[in-house]
1. Out of I, II, choose the structure whose coordinates give mean count of other Cβ atoms within 10 Å over residues 108-115 equal to 31.0 when calculated.
2. A value of 14.5 was derived for mean count of other Cβ atoms within 10 Å over residues 44-51; which structure in I, II was it taken from?
3. Thinking only about relative contact order in percent (Cα under 8 Å, 6 or more apart), which of I, II has the largest value?
4. For helix-only ellipticity at 222 nm (-39500 (n - 2.57) for each DSSP H run of 4 or more, over all residues; to 500), the calculated result is -20500, so let me know which of I, II that is.
5. Out of I, II, which structure matches 2.4 when distance in nm of label points 7 Å out along Cα→Cβ at positions 76 and 300 is calculated?
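None of the figures in this text is laboratory data; all of them are computed from the coordinates on show. Everything quoted here is computed from the prediction, not taken from an experiment. Cβ atoms are built from the backbone, for glycine too; each structure is taken alone.
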Structure I
Amino acid sequence: MNNIPAMKPMGSFLQMFQYPADGGKRDLRVDFIRGFVMLILIVVHIDIFSYYNFIAWERLGAVTGAEGFVMLSGAILGLLSRMRMGNDDLGTTISKQFGRAFLLYRTSLIVIISIAVLNIFVDASAAMTFKAYSGKVYNLYPDFALFAQYQDRIIAKFVLLRYGPHQFQILGLYVVLLMFSPFILWLFSKKQIMTVLTISWLIYFANSGFNARPTGAQFEYAFPVLSWQVLFVHGLAIGYYRNEVWNFFHSKKGAIAFGLVLAIYVALLFFTYNNPMSGKIPDYMRLHVIDPDTFRSIYKQYFQKNTLGLGRLVNDFAILFVSYALLSYFWKPINKVFGWFFIPIGQASLYVFILHVYACIVIANIAWFQEGNMLVNTLAHSLVFIFMWLMVKYKVGFSFITR
């Protein structure tokens, strides 16, 4: 991640804190954000309520870790691909992308099947079922008592990723999107970015009325590929054209544009804090300016997660730019306090994402963590964070667990 343009002077005081212009090939700001996203995913997927939920449950806007995972994956892929295309020919770059997609597909199958095997020895229902807000429980795996009778059908559904832990479903989306990334990157190399973005938006708006699921895979119930592709495609564009985007925001027009982005983010943050549906979030941590019925109506129309409502999509882009700017100008103090944790986690985010599925099962099988005690639950989440950090620090299983 070299060739980062130097920041314009903003006073000697501010320069003391900002991200160094010679920060190295790897952009640690992106790693930091990815690490934070992983924390959000872990908190939400481990089905207990702790003090960390005061951050994770849409407290930073109408966004979740899933959107961050998809968008940042696209951004990093776009950035790395442009660098590689400077050294490799297009065919080599495309071959590497397909290789990565098949690697992640194999990883998905291994994790999905391993959970079914693990269930023979311990209760893995935390990963094999999904409990909706209504209380209804959905089985995400087949009835294996019928395997002998329907083995061909069951095996086919495993192969097509139509079974699997709900905590892991988004990786299936990433596999599909990764398969199309070489064609998108090729169009970028031909300076056809507006063509790509226009097609992406047309598909997004078309699917908002149909909510089609072309793959039939289980992950599409939560992450329909025709809707969620817009996040990934724009992530690719932001990463591929990162230097151009950076230069734009340091122009006069860019400063005005960023001011607008910041205003939008603050407005959406205000909206989010009026959410009357935030589960166990206490009233004193909410605003009560917007009428609850009005909020629900707006949220349902523009901020649904599975269909990736337009308001949520705008919030995703706004928080990405605002958080990146915040880290750029206040990097040194933020990094000193939090970087030791978030950066290693972010650099091994896929590895952590795989392990967290098994952590969900472990926590669900410890009765002490199911009693509803906030302090105890906070301890449970903290132990998982520490475990993940130690696993990354000492590179446990790096030779065979995908990173």
Structure II
Amino acid sequence: MENQTVFGNWGGSYIPEILHQTFEQLQDEYLKARNDPHFWQEYSDLMSTYSGRPTPLTYAENLTRHFGGAKIYIKREDLNHTGAHKANNVMGQGLLVKRMGKKRVIAETGAGQHGMATATMAAKFGFDCTIYMGEVDVQRQRPNVFWMEKMGATVIPVVDGSRILKDAINEAFRDWVSNVDTTHYVLGTACGPAPFPEMVSWFQSIIGMETEKQIKQQHGKPPARVYACVGGGSNAMGIFQGFLGNSDVELVGVEAGGKGIKSGLHACRLCGSDASPGVAQGYKTMFLQNSDGQMLETHSVAAGLDYVGVSPILADLAEKKRVRFESATDSEVMQALDLTMKMEGIIPALESAHAFVQAFKEAPQLSADEAIIINQSGRGDKDIFTIAHAFDDPSWKKFIIAIAEEYNR
């Protein structure tokens, strides 16, 4: 990717005056790192020895047989340290924070995986750490909140607005404005003011670089299609970058269809009709908003996908028709998750399961000598409360009641 702050009609940097110097410092350090081959080597070594990269590319033999058609491969970002692709970006930004000499980091999180990764990075590098998380997400991602706090992070539930990801981002920006000299905001996805969209995508490109080599080794040629879920867009940008230069590979982003696009309870920015161009949270992209520019309510069974905006890079790629966008409903996601667990013994995160839905729909349309890749951006054990509730699992209910009774004694 070329260095730029604007991606076609999208991106830019719409920030208050007080943050200009901070962003200039960040932009400068990022560009120095990008032009320094020793930095990428340091980053790669860190991800290898601390995070377990490269993550495997798994041939899903049973699913392939079940659906017929193309061979199905799964990129296993769930096996990255902290259980998701989030560590890639966070550890990279941690190295930049060390270069800038700052001692405190803040972050927003929805599904909790970015918060987990940030708390992990802060513990390793010795930074003070504060995580902002919507109150709704604190409840449905309690295991991740527990581990963040045990690693020394302060987790602050955000009670404003819809009490989800967009509100956590707003609160993190407020903190940063008040503490610019000592604090770096570890933005978790490929959104926000420049240089965040490009910088986060650069760190996440390690996914695509690995996958492009792995599929050639295992399949002998590039895949026909690559699927990734899309919330803000960092995991999608990560894997897509391994194939952007090959026009024969179709790239498919899958957004949260929630209760269905017609219901209004969804988070479809690029494949629905409720989104429009706007400027918010420091950048220009497609937002779910009304005619007055007020952000709409979003919904997804996956806490990491119910964001009102989307990466400006993906907005540009959608406009150029380089990436095709589809959606998956909550019920489709649960079906795909159930099938994947039972047929492959793999538990995708609810976010990742959106990509599985679309891949399963399209695999039978392709020939047996073709391959498709699904980016499994995270692990599903973080979603155990949501998944158990969605499956209406009686033994889980009994367990929760017993635990509650024990605590109340």
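1. Details: I: 18.4; II: 31.0.
Considering all the candidates, the number was obtained from II.
2. Numbers: I: 18.6; II: 14.5.
It traces back to II.
3. Details: I: 31; II: 20.
That would be structure I.
4. I
5. Details: I: 3.8; II: 2.4.
Of the options listed, only II reproduces it.
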